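Every number here is computed from the coordinates shown, using simple stated rules; none is lab data. As the structure is a prediction and not an experimental result, all values here were calculated from the model.
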Structure I
Amino acid sequence: MIDHKDIETLFEDLLVQIENRELAEKVVQTWVLACKQGNWNNVEDLKKIPFTLLVDVQSINFIEHTIAVTEGAIGLARAQISNYQTMPYSIDIDALIAGGLLHDVGKLVEFESDGSGGFRQSYSGKCARHPISGAILAAAAGLPDNIINIIACHAKEGEGRPQCIETVLIHQADFATFDPLLMLGSSKLILS
């Protein structure tokens, strides 16, 4: 069974950057809840999950993707904060990190092992994609509405919907990791 310590160790470098310790704890609680609901029993299994079933992920796993998206969104936020003379909006770095770590947590119930070393969409995943199941998991853990907005609206479900600035940054970082693989698979990515 995956426990709090496992998740804290997995995402330690990012969790320590969240100043609001209650928020960080709820991020961990959401991951533990999702692992339990999705029947994921050890961290090594988590590291085998592809971050999407839609394209060839080139061996990039779910955990690597989660960290890359979170760090990418932090980079986008810090670039604006350090370069704009006047910020037109404030960016909540705690919420950004929490949302980044949780943006795809619903995939833990959307995906399942296919029994042959691969992965497939679960029945739960057919009923509700990961932005919806992730938002439900986050609400169950007591996370605030702005974090739920990040999770629920980071993908196509959020198109045309009101979004927090942190949601916009997570969305951009997420698609910056997905689109190149999609383009690579369709021979539209220009490689040097």
Structure II
Amino acid sequence: MSVFVALADGVEVSGQHILSMVNCLGNHREKAVLILEEHGITGLEPRKWYSQQTWLDCFKLIVAPFHRNTLTLLGRKITENAIFPPEINVIGLALQSIDWAYHLHHRLDGVVMMDYVSGKMHEGIGHYYFEETAPNKAVIICNDPYPCDYDRGIIDSIAFRFRPNGSQPKVTHDSADHCRNNGGDFCTYIVEW
């Protein structure tokens, strides 16, 4: 699986998702807006939908000068202002909700990839697979087109935000041999808390 390549034609991303990312860029925000405009994304609106491939092309250009650690920080920052429903109040549910949020902010052929009310999730855009493997330990497998280090930042942030009192979550990238940064199809993260 290639990073920055949509998994299917016709995938769109919500303007809200793009705006959240752009608003996290601080001094790089103006450059990001220019790149978006050069690719036909003008007057960015939170309730509109935009081609995921166009967004990924822009995202790649926006983050090209960034170090891998900066991508991780960006992933952490994007989740800071995320609003969670009250029923998501423990680390396991919060980590599982990454996949739900991902699907809620993407659609394929005009269909939002998750119906929040029914919980029905559609396939076609990849996942943030979550499995609790032991008490205080989980595995998350990411097979989406976003950069590995960005995904790690998202996972780090959610784990820290929903950690049990007194715990210090640890997120470890499991193996570089199948990492998307090295041409692999997925990345695996071990989360301990």
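Hey, Rg and Dmax of the Cα atoms in Å, for residues 9-80 alone derived from one of I, II reads 13.7, 40; which structure?
I
So volume of the Cα convex hull per residue in Å³, for residues 17-56 alone, computed for just one structure, reads 63; which one of I, II is that?
Here the read-out was taken from II.
With helix-only ellipticity at 222 nm (-39500 (n - 2.57) for each DSSP H run of 4 or more, over all residues; to 500) derived from the coordinates and found to be -18000, which of I, II does the value describe?
Among I, II, the structure yielding -18000 for helix-only ellipticity at 222 nm (-39500 (n - 2.57) for each DSSP H run of 4 or more, over all residues; to 500) is I.
Compute Kirkwood radius over Cα pairs in Å, for residues 33-144 alone for each of I, II and report the one that scores greatest.
Details: I: 15.3; II: 16.1.
Across I, II, Kirkwood radius over Cα pairs in Å, for residues 33-144 alone peaks for II.
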